[in-house]
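Novice: Structures follow.
Bear in mind these aren't lab numbers, they're just calculated from the coordinates by the rules spelled out. Quantities reported herein were computed from a predicted structural model and do not represent experimental measurements. Cβ atoms are built from the backbone, for glycine too; each structure is taken alone.
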Structure I
Amino acid sequence: MLLLIALSFLVTNPSEGAEQADHRPNILLIAVDDMGYSDIGPFGGEIDTPNLDALARSGMVFTDFHTSASCSPTRSMLFSGTDNHLAGVGSMGETITPNQKGKPGYEGYLNDRVVSIATLLGDAGYFTAMAGKWHLGDEPEQDPSRRGFQKVYTMLNGGASHFDDEWMMYANYTPIYRENGVRVHVPKGFYSSEFYTSKLIEYLDQRPATQPFFGYLSFTAPHDPLHAPDDWIDRYKETYDAGYDALRHTRLEQLKKLGFVAADAKPFPRLKVVPAWEELTTEQKKIDARRMEIYAAMIAYVDHQLGRLFAHLKNSGQWDNTLVIFFSDNGANGLQMHQYGETDEAWVERNSDNRFGNLGRQYSRIASGPAWAQASMTPFRMFKLFVAEGGIRSPLIMSGPSVEKPGTRSDAFAHVMDLAATILEASQTAHPGTEYKGRTIEPLRGKSMWPVLNGTADVVHKDDIAVSWELFGMRAVRKGDFKLLWLPKPFGTGDWQLYDLAKDPGEMNDLSALHPQLHAEMVEIWKGYSQETGVILPSPPVF
């Protein structure tokens, strides 16, 4: 009998020193920077994105997913699962006003009131790695290597040249790169999208085979300055010669055909500062079309790099157990290069090689501008920086072992805060609640999307639960299909307006007079949110 017991012990227990494989799913989180809602194939775009198309066919597309209106506030909510005003990025660090400076929630980096999901996943036994943009703090103690990532190559700032020159994006601005917390410089031949993808693959290959991974691939494309590799730069030549008005119409019809917007949906009008395409000179059309050609090439090249990464995971037997999450950090960017802080047209001209033949190549410095940004955000109002739908509506694709019905779409409202809760549930990792290693932290405000993914629920947020925003003094509340919006003049009326997004995705028909009680209720919801999260409206106004 003793011999049988001993033999049984040997069979049911690993030998000394052996490790058992951890079968929890890998998590691959992919963020692109300033990409529009309707740019990629699964969302009606004409840009070639075969790998994202395939990802959508194997997973679920979310048509009503929302972020903040700018980079770092979104990323603070992504990693904390709570509101950006609680996580330290109540405003972008670059735009904090005197009355906000030094106040809780306006540190300008991911603060210690939150714990990063990368930290929690590392604690739970995941191998954590990232490559690309961070934008959640520049100081060594704010580095992603100190916020949970075991392997990391990062560009700490908001944007930079996509080539190896490490050129500043605008005046008085120097991009900083670090690897595993140590200052580095990019190698010769660097192009951002290729390098970050290769670096993440390198890191994932270094992990112990028994560990699941959390990989964060944070592209800086298609953020300006618009740059593309030489052999990609002409791939969309003449594609946009019909202009931005025609592209908006084509994109809208595709979104209607897909059922992403109502058949009678009207787009927000072209901005008054943007001339009709027909009013441009031949030379202006040539240059403007070139901007969009380069922007499209950047997105297509991102997709190409994702194809490399996906193929690597498939060839190494990891793909089937990997939850892939792809989204854009905010709406398309409508700024021109001379509109950044401490920058003007003369500075851009003096410091750039913007001859037509060099556009999109090293030392050029151009952006797509408001007309193409409106096309990318069809049919929504405005673009990046605005809490109108054009600034905060993002394409989201999720694919992996949790998706019960591949090739489907969800029209459920969801928010970037929900991704943290989703990732934690997928990885069977508990959030610590209000205390982590002796310090008080903010609990999750986001809700897990897991029930929608596995087919046990149709909604993430119940219609009677509201979600609110504030950035640069602009404000919004979402409750069911209704959205309350406050934009300053001349972008809005300087007062609260109420919209039914199901019928009016362009936010043009104010329903405040028809629903005064709902209007008043949602104003009070925003006031409560403001008090809960410590919102401090900027002074002087940013806009």
Structure II
Amino acid sequence: MENKRKILNNKLYLYLTEFFAGMSVMAVELGASRLLAPYFSSSQIVWTIIIGTIMIAMALGNIYGGRAADKNPNPDKLYKRIIIAAIWIGLIPVVGKYIIIGISALMIFSVNSNFLVWAAFAACMIVFVFPLFLLGTVTPSLVKYTVEDLNDSGKTVGMLNAMNTIGSIIGTFVPTFVTIPAVGTSITFLIFASVLMLIAIIYFLSAKTKKVSVVVGLVFIVLSWFTGYSDKFAFWENNLTYEGESIYNYLQVKENDSAVYLSTNVLFGVQSVYQKSDTLTGMYYDYAMAAPLMAGVNEKESLDVLVLGMGTGTFATQSNRYFDGINIEGVEIDEDITKLAHEYFHLSDDIPVHTYDGRAYLNAIDKSYDVIMVDAYQDITIPFQMSSVEFFSLVKDHLNPDGVMVVNMNMRGQKEGNINQYLADTIGQVFDEIYTVDVDNTTNRELFASNNPDMMEDYLRNIKLVEQEDLYSVMTSVYDRLEAYNPGKLVMTDDKAPVELLGMQVIDDIISDEVAYYKDVYKKDGLDGLIKAFN
């Protein structure tokens, strides 16, 4: 092993191995979050599963690496493991999406509760744990191969850990701010797989020996570059207008003859819609139009409206179309969504959109509004900082005395103690007048809140002044169906807001309802009957 050990006597190469191993671990972890988010969301639950499974993999890798190095201190074995890790990581963009969809399909039919947890956990275990287990063997193996004098063992181990940590730090920032925004998640995996492969190639070339593992590794990496370069997450869709990624979201634009839709989730959910006929959407945006009427839009010369969670501006565009004298501005944290709004959704350039977090924006301004719309809850991703008493108190501070807040609560639960009950009870700690209405044919519920005791009277009076027949019809229907809400004690605060667990409970119920029919078909007629049912 003389030739093989020479390169390990070069401290720079030894530290580079540690550096790039640490960098790749963090890059894979961040890539995992982006690969899973379009299917399972980017909630704290998913992040917890990713971090937990990766820590398990690294711990087991540390144990195995130390024992393997003690049993057979041959550096070849470590660099073969790095080659295998590189191949596996390179294959993730090739087959990872198909595995995730397959796992989701199996879990939907086999798991009755905590679907999000079990599906995300299974996906992490199958797709990401093994290569990170192999990279976990790097540090103990290098320590064994290089520490021969106990007098400087502390220094060597300290430098190895330091290089691993520095690599991890850089591996945290580079994918988030450089590679994923620039070239996407798939290419990010391929870049770091190639870096690991290069480290192993340099080792074996220095040993002046031919290794089949190097050739095999190179073949797989090259094939992965040719077959894994894809930013398509909804790979079964052939008619998408746009599909891509931003720093914050997976982004999908779908178009048909009547409308354009934005979704930030592959499997379900619509975040914004534009009707080509310039009519109402038939979705929750129509119901939210009641808020300007409650605030007296038809009796005032002008009305100031703020939308927190602007998306592509559906509510803003629609309000501009149906109301006179309305001044709308939006807050949207994802600048790429705002770009899509102008490109595909006809958002007017006259409507200012601030690239900011909704709560942070309220903290930064002194202006007050007649209407504030909170539309920042994306399917199963509900930001806790925009769900607490403190947040809704901040909203109230930015409303005029007769102002109205409208909140789109997009996961309507039926069980006691569901997420919408928590949100409504929390809002009830801040506002005196609260009314809710369920949106037809969806899981959405609109909540209207104000400290104006005459809000409903103002609403009815302004409905009578509506001239457009379609809007008048929807608004009278909403008025007839609005229910006064009596707040309970399920209150969320900045300190305690379990939105992820509450949201997951509703998702379980929704999935259970959706697949109940197909489960019955499978029980009665087996796989053949299930295939026929889908067709």
Structure III
Amino acid sequence: MGVYGIDLGTTNSAIARIDADGRPEVMVGINGEPTVPSVVLFASAFDHLVGEGARRQSRLDPEHVCALVKRRMGEADWRFTAHGESWSAPAVSALILKSLAADVEFGGGEPVRRAVITVPAYFGDEERRATIQSGAYAGFDVAGVLSEPIAAALSYGFGRLDGTVDVGKPGERETVLVYDLGGGTFDATVIELADRRISVLAVEGDHQLGGADWDERIALYLSQQFCAANPDAEDPLDDSAGSQMLVLAAEQAKRELSEVDRTDVVVAHDGARAVVSLTRAEVESLTASLMRRTIELTRDCLTAAGKRGVASVDRLLLVGGSSRMPMVERELNKELGLRGELRDPDLSVARGAALYGEKLEMERLILADLVTRGRLRDGSALREAAPADLEQSVARVAASFGQPVALVRRMLEIQVDTVVSRGFGVLALDNHYGLAAAWLVHRNQTLPVRVRRSFGTVREDQDQIELTIVEQQGQAASVRPEDTKVLVEGRIRGIPPGYPAGSEVRVTFEMGFDGVLHVTAHHVDADMPLTLSAQTGATLSQADVARELDQVQRSRRRAG
């Protein structure tokens, strides 16, 4: 049973698997479309609807419709309340994931047990953990979280060679800028493809910037035009149903204006009606500052890549449905001199996630085969296996998958290297600044990371040590505590007396390819350890998690 790839998007989601020919295939949902709107209608306390039906209902019952939940991932205190029940962002996301899984089974696919779920490259630790938690709530074994630009590059790298898995011939290199403008998030990523290795060199982004912001600007303009034509009518934006209606109309107009130069939008509210004529040029003027923001972030990403030796970019990949807007390719070409390529902007991320999931599954099976046959010690890496043993195991796994040996071998050879999207550190006393952030892990540092730094106690006979782990906010790593985000706090308690001020406290940060941080601290002289693993929404107790899990499991999906 394979691993599915899931693009859990802000506005639309998709799920893919590897077909019998070894190619990534996006599964068509119950509505006959390859993508499903990431919208949930809570019809009752334990009755919900996901997808287009929920999206249509948003104009009639906006108080019970949850959209853009991805923007809330990692916000521990955020809840969507409906029918007396409260739902965290991971819990709402789990309903979307369960709906995708149900669509797969409805279409005759195997049940979704294991999955790779994609996240924006600029997601931090808490957002990534929240995504993993949503998968756990949905009943999945989350095989990994993968940055969306890497998934898009995987899909591109595989697809450009007619389905083979080579992402670069020996000795050849290709540098790709992935411009990913989704419904609610934006990422710019520079990736190098070389010798079957995909390496992320720099990442920049904003997970509060996306196509939904274009929709809001257009909706505001439509409201202004409606009010000008009907001065005695209520402003649609002052009413939740009217506001939802305007946003949906704005999104439809944005889509139409990606194909034509002019469209008419009918706005009906409070017994009044207006037909607003809207041109592509007007929309581009209204949203010019949003476009400039993506250009600025893209420039910053290219600058960071330049510090790692990237003199130029060979290709520009446009990913995310909002990158279809003509202004995107035009402005990127004007400002950066790059011509963009649209390659399945809505589906490439799900396809890449499926490819990565297949790679992880093959690696897992080959490793298990070698261990079972006594050819490799449990806990060892594949690279430690003897070449002959590895080749035989590859042949056995290829047979079990029904795939050519060469394809499995090349899949195994693909390497994915990525970087840290945010800086991570601890709050410590500094002689100059007072309490300040000491950064141990820096943005765009290559993963995996294992870094250790020693600090000293502040007084003699100190009986406890408080440790505060922080994450970088914004582009610059500031030492000011107020410029950071606190991830988790912990204490080493009960330290016996007798140790002088300045006694060594050794702090270790470890982060794997998934971008999830693990922290240990150790009072060296007293030999007292502390292990911290930043929890998703540190305020959630085990009882809260159990309640939400039960809530998700009991919620029934309505037919759409």
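Novice: Given a value of 34, 34, 23 for Cα extents along the principal axes in Å, for residues 277-364 alone, point me to the structure among I, II, III it was derived from.
Specialist: Comparing all candidates, it corresponds to II.
Novice: Hey, helix-only ellipticity at 222 nm (-39500 (n - 2.57) for each DSSP H run of 4 or more, over all residues; to 500) derived from one of I, II, III reads -8500; which structure?
Specialist: On the way: I: -8500; II: -18500; III: -10500.
Only one of I, II, III returns -8500 for helix-only ellipticity at 222 nm (-39500 (n - 2.57) for each DSSP H run of 4 or more, over all residues; to 500), namely I.
Novice: OK, next. Quick check for you: by percent of Cα pairs over 31 Å apart, for residues 125-316 alone, which of I, II, III is greatest? Display every interim value, and only then the final one.
Specialist: Numbers: I: 34; II: 47; III: 39.
Comparing I, II, III by percent of Cα pairs over 31 Å apart, for residues 125-316 alone, the maximum is at II.
Novice: Any idea which of I, II, III comes out highest on percent of Cα pairs over 44 Å apart?
Specialist: Numbers: I: 13; II: 29; III: 21.
With respect to percent of Cα pairs over 44 Å apart, the highest-scoring structure among I, II, III is II.
Novice: Tell me which of I, II, III gives 3.5 when you compute distance in nm of label points 7 Å out along Cα→Cβ at positions 141 and 181. Provide the component values of the computation, followed by the final result.
Specialist: Values: I: 1.3; II: 3.5; III: 4.1.
Traced to structure II.
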